[in-house]
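Please treat every number below as a calculation from the coordinates, not as lab data. Note that this is a predicted model, so its numbers are computed, not measured. Cβ atoms are built from the backbone, for glycine too; each structure is taken alone.
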Structure 1
Amino acid sequence: MLYEGKAFFLSRENNTLELRFDSLDGKVNVFNATALAELKQAIDAAEAQTGVDGLILSSGKSVFVAGADITEFLTYFKEPDEKLQALLDNANSLFNRIEDLPFPTVAAINGEAQGGGFEYCLACDFRVAGKGARMGLPEVKLGIMPGWGGSVRLSRLIGVDNAVEWMCTGASKKAAAALADGAIDAVVADDALIASAQSIIDQCKAGKLDNVDRRAIKKGPLTLPPMELTMALESAKGVVGAKAGPHYPSPMTIINTIAKHADKSRDDALLVESASFIKLAKTDVAESLVGIFLKDQGLKRISRKHAKAARKVDQSAVLGAGIMGGGVAYQSASNGVPIVMKDIRQEALDDGLEEAGKLLKKQMQRGKLKPEGMADILNAIQPALSYGEFDGVDLVVEAVVENPKIKAAVLAEVEQQVTDDTIITTNTSTISVNLLSDALKRPENFCGMHFFNPVHRMPLVEVIRSKDSSDVAIATTVAYALALRKTPIVVNDCPGFLVNRILFAYFTGFSKLISDGADFVAVDKALEKFGWPMGPAYLLDVVGMDTAKHASAVMAEGFPDRMSSDGDTIIDALYKAERLGQKNGKGFYQYIIDRKGKPKKTPDETVAPLIQSVQKSAKDFTDEEILDRLMIPLCIESARCVEDNIVDSVAEADMGLVYGIGFPPFRGGALHYVDKMGLAEFCKRADALSSLGPLYAPTDKMRDMATKGIGFYSGDKA
């Protein structure tokens, strides 16, 4: 062994060096300060060798390199530019030294090579990957960009168009796709990686491959003629700019950075890249998105901890073949858990299977599924009109109509048809799971499992603990949600649970604002400008006015001081007029089905009399006034959910809103948003609206935190 550390190990066999990354401190390899320091020492040792034919970079883990240690990196984001520049310079100098070694270098990539891990590979002359390997530069998802040579080397290696697509989407590429783009040179079986890398070194020695020419391409300027380069970059700006929008600066910065370093050699180009990286790292967007990433990692750890006591779910069942039940069936079968889909009507079962078929066809059209895979998934959904197939069911999801009496009756009925160990869950969005558990003989086997619509797209599942739910019931439900590739958050019972309780505080603020004369179109535009995927009027049309009216009544009963109304709200008015939203083609807006079969929102002047019926007079509001009227109730209710122990942590409350209703990720979550504003300023704004009632009253704890100058993420429960 030529060098042996805690992360890197350099060995020599005949005339080939192998630099193995095999961190003793964790399950995966990540670049942290220790690893970078050891990499320098290992390179020192490699440079001291003579008679070397080549160097192979390998990994001793199932993951090649997961990337940089973002928790360590985040501390540098807050440091002066000079300190962050020094960190980038250090990593770049190490990768440059690998690129400048006087012999061929080959990366043998197994598992994942992401971010800094793939930039490490790009420093090599050649790259071979295992068939199951994936690689990418996902920094854009954190609001930053590659900072260790990724934008420089990849653009020269695979061309501007491909490099922009890799970096601006942050997509993780399978080995075959990376090979097609030219980012790697071969795809082989994992157990043939070292042999394949050795073969490349042998071919270089024999003069069959030229590593010097390969190296020169990455170290020189882009070779694309100026006019073609300009056209490629301008075209990319149009496409990327439209998708990224104004709130995410990273994608456009990546394109502009490539433009700036296109005519430069490697060392000068790296300085351009570093300057852009530092600028992005200092933005609130980067801070928020890195925070979202870390919170997501935290949720995964919490979920794995919950799931330790889980019973295995080999067979599940869903009661009700409606939109929600059909979605659950599709999601379960698609992820390898066979499911029985029961309904009392054959027509409903047919519709449920048809919906699953549509979703699977879309997967096939995108190249993500083969015909035989579609058949296997459909065969894993077993339609049933009776309970005859329920003997082997491990977990049931009840997804019938949102009516407490009907749900209670169905739950009691299914309990008689399953084993004593079967976990029974209810997919309710508002009904108390404590109330529903009273209908069961084995309430310890029962909890809530609230999916969000559409099931195949929405990542969140609320797992709702009733007063009698056992740890095993919660654990098994969490494990099932994870198996369905969802993000579960365990919450306690209350009207609306976590997400809908907070959402309807927001909707209540919206209804009050409309009653005070606001234009709903202006309100939607203000919230979309803030970063929401859609404004509250549009969102209510998507939710459905019938659903919103039912949920509003539940919230008004549960929180009468904050969420009740003296008279009809705009939701009541639209419901009475049978304007239910997208489900019947008219709500605040009207909807026309486009060529793709999707409802397209268009203005509808006929809604004006209904709006006027709940208003004394029309009134103009500024965007800031609109935001305060809606965001303050949402943020206060989020804080209340933490204080009331509906959810265990501030991070879970914030992530519930990001994953459940699309709270703008670049703002980091509702309570992170309050922290950025400052609790003192937030309370000041809320107090300016105190005449609107308790919905706008910060809690005593919030006021105490404001006085002490602390925030939610510096408090006890962050």
Structure 2
Amino acid sequence: MFGPFARVTDLRSVRRCTIRATRAIVMAATLAIPYRAASSQAAASDATGGPLLQPLRVIDPTYMDTTVKACQDFFRFANGHWVDTDVIPAIYGSSGVGRDMTDRNQVAVRSVLDEAMAGRRSAPAGSTQRKLGTFYASCMDSARAESDGVTPLTPTLDSIAAIRTRSALVREIAGLHTDGIDAVFQYGAGPDFHDSFHYIAALQQSGLGMPDRDYYTDTGHVADSLRGQYVIHVTHILTLGGQSPTEAEAGAHRVMALETALARASLTREAQREPSAIDHPISLDSLRVLAPGVDWRTYFHRAGLTRPPPRINVNEPAFFQRVSVLIDSVPLDDWRTYLRYHVISQSAPWLSTPFVSENFAYTSLFSGTTELQPRWKRCLRAADSRIGEALGQAYVAKTFSAAAKARARQVIDDVREAFRQRLNQLTWMSDSTRAQALVKLARVHEKIGYPDKWRDYSRLEVADGPFVLNIDRANRFEWYRQANRPGMPVDTTEWGITVPTVDAYNDPTKNEMVFPAGALEPQTFDPHADDGANYGSLAGSWAGHELTHGFDDQGRHFDSRGNLRDWWTAADSAAFARQADLMVQQFNGYLQVDSVHVNGKLTLGENIADFGGVLTGYDALELALARNGRPGLIDGYTPEQRFFIGFAQSWRQHDRPALLRARVTVDPHSPAVWRVIGPLSDDPAFAKTFGCKPGDPMVRSAETVPRIW
């Protein structure tokens, strides 16, 4: 009814490096999944019948404000005119590169879905095309959703109401997990930190209705207000689900109390950035000792495992100790109310208008949006997130160019070589650490465009009728596809991102970078653009960024095979930590929104990757120019100047204040303006290219500049 199967042991949730960081906010359900356009070189009509959308360029001079000096504020120099004239649409929390690419991409993706919906009756029974069309059609059937109301959830709600024992409670939690309901904790399977070629079972903290544990623990007027609004929201959801207002209000306070107990036992996001903090593999017998209040045999059996896993990574042991106590001591009526709320709340986007409206009203507190997205956009997002490879296969057949893939691979290869040269020139790294770093670099694998092997959807069930039940079926398909993986070899062909998505990621447990087709288009990349523009955007803010993630404050703990291992000398680790601390201090000094500053510790990995990306991307450009030759001035700028303009325009973004306030708590990415000013003001090549002098705002003093790469 809500989320897909959780991969709780791999670090993908914190390695994903979307160029639009709003995707990190789980609660912002109003955001659309981005997709690539059918033709990036032609103007596309808006899929709603709106005005034509002009094609994007990797560098667009009309975005610039050249009245601002490059050495004063390079973000405004590159993007100032666009910032001054941009108006964020009411249905979005932000606008910019990601949003513009999304709007164009949805033209192609919607055509795939419309064709599948129109031809679903004639498609062969059981075919992926028929399932995709039926899934989308059931979502678009708003009349059915309005007439059904909460009725499709009745069997699940009745099952919750029938809980009378602690064992039955655990059994119900397991059943909800198979349906995709996030409740109490998460179970998953991912590469073993110590044997990356095999999956291990894992348990992770979860179960909160607000976006992060800090919303429950922070003090002050703002925090108190958000908690009060959450209680009101829970009351409304329970009332819509059939309880009396008095009963619902009392239940909402019990839900808040239970979730607060879970939150207080949860690790902060900053703490989870240290891989060793979430690395606690234990036996099943040890798990029973750690959390005796949970009937684990019942849980694993009801969750569909053929046998309980003999070894489990308990990411946060203290959390599960607390869960055990709560399972054993909290009144069952409180647990029934908690589960009832989460089932209805997480299903609300797919029910009738009162549920959809309540869900939107609450999530908009964190996104700042004032208008619900049209239904087709929400259904498109659901299709991509639940059966994305079925959609992606049809999408690639329509859109992706082999020439674009080849040119992108050349850029990525240049980035790899540039990073190798930087490793060899580092003065602070010892020869022993350097040797292993070079081995890791040589073994970095990249996936570009689309999977070599598409997912088999033959076991997926999709039927006409209430869409929320198709959400359940899709979630169960994904759950059972992965639930029994512990102990099996890792599927190295699998992608953790759908093909049409404007995003990329680094997975340290596989030592790989992934760049889907949806990211390899303007404004990010254009095979017809000059090297200066492409290397500034694709090499600087994408490929160099992702490669650096393998060696940042988290990625560096994993070796060339993806195993968590201390392969650095103690002196090298200390040197890295000193330089990283300079970056923490740098970003702590930047304002996020109002008087709230960026969290330099939470954003450290992304900031290191941004810095490494621009350094390595620039070096990669010089390699390309040496190979391909230097062009003349383009739009009045040299290739090096266009590199930095392309880098800055790749972070063109405008956020609502509410979204920025939420992001400071949950998002490991800094605001876009600092992702430009931060790394460039540390980069001597930038200062040289634009003639910036010591004392200029875009030149930080030498003693404050981190010397990592």
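Couple of notes before you dig in:
- Source structure of the calculated read-out (FRET efficiency 1/(1 + (r/R0)^6) of positions 310 and 518 (r between Cβ atoms, R0 = 35 Å, to 0.05), 0.35) within 1, 2: 2.
- For 27.1 (mean count of other Cβ atoms within 10 Å over residues 614-621, calculated) the corresponding structure among 1, 2: 2
- Calculating mean count of other Cβ atoms within 10 Å over residues 62-69 for structures 1, 2 picks out 1 as the one with the greatest value.
- Structure from which 23 was derived, relative contact order in percent (Cα under 8 Å, 6 or more apart), options 1, 2: 2
- When P(r) over Cα pairs in 20 Å bins from 0, in percent is computed across structures 1, 2, the figure 16, 43, 33, 8, 0 traces back to 1.
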